[in-house]
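Trainee: Structures follow.
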Structure I
Amino acid sequence: MNERDQVLNAAADLVTAFARNDREAYFGAFSADASFVFYTLEQPLLSRDAYQALWDTWRAEDGFEVLACTSSNAFVSLQGNVAVFIHDVATELRMNGEQHFSQERETIVFRRQQQGLWLACHEHLSAMPEGLPPP
């Protein structure tokens, strides 16, 4: 399997784990030093542990649950031991008993580990520009 396909598989596994609320598999797809920039938060999350703690708070206090997540328009740019993965993502989730649907654009940076695995080391989620049709 070529490197591009390896990155696409790593990204698909990450999205699938998120879509099924598999906390262990989802966070296992990120390196410990991963950083996260979400337009819905005031500050970046500068480690996987920081995001896991926020995830756990959302679940405990807000009843956070992912109901569905689909990826489309995937693009991979290989940069040596780093790969930039860009896609459109449609997510349905529940918080505080209400369902929410979002259409966003996301960049995930993957870094090849010594064992040859690709782990995400940065995630940046952006709002989809207004007026664009859904993916």
Structure II
Amino acid sequence: MVDKTYTISELAREFGVTTRTIRFYEEKGLIQPQRDGQKRLYTPADRVRIKLILRGKRIGMTLQESVDVIDMYDPSRNNTQQLNALIEKIALRRSALEQQKQDIDDMLAGLDEVQELCEKALGKRRKKT
């Protein structure tokens, strides 16, 4: 039996998510809390798993990508495979974000150009009237 357990409310508060989010992870089979009647009791391992899932979400990984990387963890090994997979996912995410950033910069430049043309056109009209 695990000494320390957490309630769903404690974890939701700690991680700034709703209890519904944590129940969703449970429904997906990502965590398996113990039951005390209707009360869910989460272990430290469940807590770490939630933390890692949310960290993955924060850096733009899908839920499945996060779970795939988390599930590679094996305390009896050096976890080279897990770390390399995570590095690869980070590189792909970084590349996608760099492209999005470039696309946004291009759009902003386009907006600046159109705004300048509009302001010039308004300036010319005002001079004529």
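Trainee: Of the structures I, II, report the one carrying the highest value of mean count of other Cβ atoms within 10 Å over residues 37-44.
Mentor: II
Trainee: Volume of the Cα convex hull per residue in Å³ was computed and gave 112; which structure, I, II, did it come from?
Mentor: Clearly, the read-out refers to I.
Trainee: If you rank structures I, II by relative contact order in percent (Cα under 8 Å, 6 or more apart), which sits at the top with the largest value?
Mentor: I
Trainee: Using FRET efficiency 1/(1 + (r/R0)^6) of positions 13 and 69 (r between Cβ atoms, R0 = 30 Å, to 0.05), single out the structure from I, II with the greatest value.
Mentor: Comparing I, II by FRET efficiency 1/(1 + (r/R0)^6) of positions 13 and 69 (r between Cβ atoms, R0 = 30 Å, to 0.05), the maximum is at I.
Trainee: Given -23500 as the derived value for helix-only ellipticity at 222 nm (-39500 (n - 2.57) for each DSSP H run of 4 or more, over all residues; to 500), which of the supplied structures I, II does it correspond to?
Mentor: Structure II accounts for this read-out.
Trainee: Ok, one more. For FRET efficiency 1/(1 + (r/R0)^6) of positions 93 and 117 (r between Cβ atoms, R0 = 35 Å, to 0.05), which structure out of I, II has the highest calculated value?
Mentor: Top value of FRET efficiency 1/(1 + (r/R0)^6) of positions 93 and 117 (r between Cβ atoms, R0 = 35 Å, to 0.05) goes to structure I.
Trainee: OK, next. The value 1.3 for distance in nm of label points 7 Å out along Cα→Cβ at positions 45 and 61 was derived from one model only; which of I, II is it?
Mentor: That value comes from structure I.
Trainee: Right, something else. A value of 2.3 was derived for distance in nm of label points 7 Å out along Cα→Cβ at positions 53 and 77; which structure in I, II was it taken from?
Mentor: It traces back to II.
Since every read-out is calculated from the coordinates, none of them should be taken as a lab result. Keep in mind the model is a prediction, meaning the values are calculated, not measured. Cβ atoms are built from the backbone, for glycine too; each structure is taken alone.
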